[in-house]
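Colleague: Got some structures for you, see below.
FYI, it's all coordinate maths here, none of it is from the lab. Everything numeric here is computed off the predicted structure, so don't read it as measured data.
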Structure P
Amino acid sequence: MCPYVRKGQNINGWYYYCDAVAMGIVLTAEELMSIGCTDEQRKICKMLMELAVGTGIVPQPAD
């Protein structure tokens, strides 16, 4: 599992987001791949974010 994914439930309901994007961490394509953040995984994460909170932003490689 990606070390940047944050998910859970609070008083407002479910949340699911990417800490790397939230904190402005810039990662190269190689770094993203090393943590399992592939193009396909980013699509899945974005979909889960949209389902949980209505919108989603995933990291893009900084190449």
Structure Q
Amino acid sequence: MNGIDTGVWVEVDDCPIRYAVCGDLVEMELGGRGSGVELVATEAGLANLLHNGTAALHELRRKQHG
């Protein structure tokens, strides 16, 4: 697999986030069971998500708090 298989828009707020490591993949569930969204990532994909998510969080906080 290379890239993204489908496009989706999700807003994440203060919600439960659960994960499970399944072989060489991480499955993450955002929101409640049956009413949330699931994300499956490889190690490289998860590292990319965390790297860019951390950068986005720092920028958001810097813009909100000056």
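Colleague: When Cα Rg over 2.2 N^0.38 Å is compared over structures P, Q, which one is greatest? Kindly include the intermediate steps, with their values, before the conclusion.
Modeller: Numbers: P: 1.09; Q: 1.27.
Comparing P, Q, the top value of Cα Rg over 2.2 N^0.38 Å belongs to Q.
Colleague: By the measure relative contact order in percent (Cα under 8 Å, 6 or more apart), tell me the structure among P, Q with the highest figure.
Modeller: Checked P, Q; max of relative contact order in percent (Cα under 8 Å, 6 or more apart) sits with P.
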